[in-house]
Structure I
Amino acid sequence: MVYGYIRVSTREQNEDRQLIALRELNIPERNIYMDKQSGKDFERPQYKRLVRRVKKDDLLYIKSIDRLGRNYGEILEQWRILTKEKGADIVVLDMPLLDTRRGKDLMGTFLSDIVLQVLSFVAENERVNIRQRQAEGIAAAKARGVRFGRPPRPLPENFPSAYHRWKIKRITGTAAARECGMPLTTFLYRAGIYEKALPPQ
């Protein structure tokens, strides 16, 4: 039996390139499994269904190693499960050296193992780099004053009065929060922001 596996990281990403490559191999549509999920681990429903179905001497095609996953250790473990435990063959279309049907001798296995380890490392390294670029992009945006998340609700009209009376200890924080119709933690948080925005005395 011949299978194909496709993975894209988000629902917005397009899987057409992978799908076209697998269809050109005449893989039956029912045997093509696709997940729209991160490659950080293998907790993916369609991948799990595929592994349950694969049997000895079946053949699995994937477009590139990073479509299988982006976690170095887990890629190697899943490769071992599919090829050693299940007895299936895997072909990585973008890397002809990763074709377990070829080179079943010691040298062939050695070469494909080296290539697999290098590509798995590259796939995980790219995942780390993507996360770092995202974090740097968010930090740079915050430095430019870009705000993330929902904008805060406007303060109630009586907030300055409640804040002032709380500040001079005429009322408790709980009473001030109740007057403003918000939880105490929210009142204290908004009071801190409000205080910073006040002109220096």
Structure II
Amino acid sequence: MIKVFVLCMVLNAVAMLFPSGAQIAIFLISGISLLFTLYFFRDPKRTTPDEKRVILAPADGKIILIQPHGQDTSANHQTLVSIFMSPFNVHVNRVPLTGKITHLHYCPGKFLMAFDNKSMEINERMEIGIDNGEIEVRFAQVSGFLARRIICTLRSGEIVKIGKRFGMIKFGSRIDLILPSSVKVAVQPGQKTRAGETIIARY
């Protein structure tokens, strides 16, 4: 936000060297850029549901994919749930499950459009695993075409609480959750999600 503010001030100063028509255009572009940045980095308060044995959405967005995951196609298969975040969604990510961080792995990669399902395998991403002693949930912050910076403040071995802020992915992206076979998915494709509030699954 500071970088954008400084850039806007520099643009406004440079605009004074141009004719009035160009000045207005530069001031307008500068103002829109600053307002969009403030809008993008908003961090509204969220109320975690008072319900036990649930897995919450780690991100705002829309469910774009629910399908079996892995090679096992039997009744015991895992389930993949993907959430797409547009540049207009809140991008603060929240912990979906109380437990211990058992897996953290950064994977460099490409920057395909986040709604392309190939992006979950070949795009830059941060893989995270949380175990509460009963189930383990794995999920990944996946970068997109515009999202070129993943922020994750979690540490390996850390005990985290459901609904806690832990990072963000800037300017459009997705989060893919791998749910164990023992959970019951509670969302449908096309459904909107709110980080820290929407129940993704129950166990």
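Quick notes on this structure:
- Given 11.5 for mean count of other Cβ atoms within 10 Å over residues 24-31, calculated: source structure among I, II: I
- For the structures shown (I, II), percent of Cα pairs over 18 Å apart, for residues 96-143 alone is largest in I.
- Entry that produces 26 once relative contact order in percent (Cα under 8 Å, 6 or more apart) is calculated, selected from I, II: II
- Structure (I, II) behind the derived value 16, 36, 43, 6 of P(r) over Cα pairs in 10 Å bins from 0, in percent, for residues 64-119 alone: II
- Origin of the value 6.4, where distance in nm of label points 7 Å out along Cα→Cβ at positions 56 and 192 was derived from one of I, II: I
- When Rg/Rh (Cα atoms, Kirkwood Rh) is computed across structures I, II, the figure 1.07 traces back to II.
- Structure responsible for -15500, with helix-only ellipticity at 222 nm (-39500 (n - 2.57) for each DSSP H run of 4 or more, over all residues; to 500) calculated and labels I, II on offer: I
- Origin of the value 3.6, where distance in nm of label points 7 Å out along Cα→Cβ at positions 32 and 160 was derived from one of I, II: II
- When distance in nm of label points 7 Å out along Cα→Cβ at positions 48 and 184 is computed for each of I, II, the largest belongs to: I
- When FRET efficiency 1/(1 + (r/R0)^6) of positions 16 and 88 (r between Cβ atoms, R0 = 30 Å, to 0.05) is computed across structures I, II, the figure 0.70 traces back to I.
Coordinate-derived values only; no laboratory data. Everything numeric here is computed off the predicted structure, so don't read it as measured data. Cβ atoms are built from the backbone, for glycine too; each structure is taken alone.
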